[in-house]
Structure I
Amino acid sequence: MNIIIRQSKEDDLNFILASWIKSSYSNITGYRERFGVYHKGMESIIRNKIKNNQFLVYVACLDDDPDFIIGYGVFGIDYTLHFVFTKQAFKKMGVCKKIMQNFYKSKKEILTSFWCSDINYIKKMYQVEYNRFKFFMES
């Protein structure tokens, strides 16, 4: 099984939206809006930023089945990490690392707009600064 990284296709968008929104909502602490409100707002923002080329999306898949997504990373054109996701069955196989290295090359300091559950793993590879407002700003 060889993992390859490719740019996202339009067919990938529904999976990316569903997994990002559900995962990020479950990581929110404290008081939060209903899931339906969060989902609608996030979907609108993410779709617009992808459509306007403010987000770069890279997908990890198997070389013999490039339509089977095992993970993805969403980055700003200013090199902000907005979100990275790996399917549970593929965790601890280096998927996240491969996605991050594909985008960041030799960069060691990164900025992230989402403090996801896998951030401790990412912090082993990079010096991470967090700024949630980078998600809402134009790149």
Structure II
Amino acid sequence: MTEPSPPHDRLGVFKQFEDVPARRRLRQFSNVYEGRDVWSDYRATADLSARMGEEWDLFARRWKEHMNSRGRHHALAHPDDVEAWSAWLLDQFRVDRSYQHWNVIEGFYAWLMWHTAHRHTYNPFHLAATDTTSQTYTIWSRKLEKV
């Protein structure tokens, strides 16, 4: 089995956060997202069982609490926010449970990138996973094992 690789093929044009022009960085859109529960918009697109819906709600609540503690909206993460959350997850849970949390929120960011109502041009989860020494990469590696 080969070693998992960073998500370079999923990054798009910006291969590292420093490549993202200031005008395209997610923090630039904080006024657009103020007071909006974008997670609810995303959640409404997923047809889940009652049990899975409860899980997603738990993951989203934890993500939102994390982002609130960092002074950012839940839809406007920086790769450092993702890394801090990944480290917290791995400190609290086994890698499989950490992956479950992480994968759902990563999917939210993928939806934001491809949804025309949002200006997301990069996925901070993927950018955070490019550092092969990071906690995010540990979870990313578990994702690749599941594929």
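A short reminder: the numbers here are calculations on the coordinates, not readings from a lab. In this text the structure is predicted, and so the values were computed from the model without any measurement. Cβ atoms are built from the backbone, for glycine too; each structure is taken alone.
Things to note:
- Origin of the derived value 1.5 (distance in nm of label points 7 Å out along Cα→Cβ at positions 82 and 98; candidates I, II): II
- Identity of the structure behind -17000 (criterion: helix-only ellipticity at 222 nm (-39500 (n - 2.57) for each DSSP H run of 4 or more, over all residues; to 500), calculated), options I, II: II
- Computed 2.3 for distance in nm of label points 7 Å out along Cα→Cβ at positions 18 and 90 - originating structure among I, II: II
- Computed 14.0 for mean count of other Cβ atoms within 10 Å over residues 106-113 - originating structure among I, II: I
- Relative contact order in percent (Cα under 8 Å, 6 or more apart) - highest-scoring structure of I, II: II
- Mean count of other Cβ atoms within 10 Å over residues 42-49 - structure with the largest value, from I, II: I
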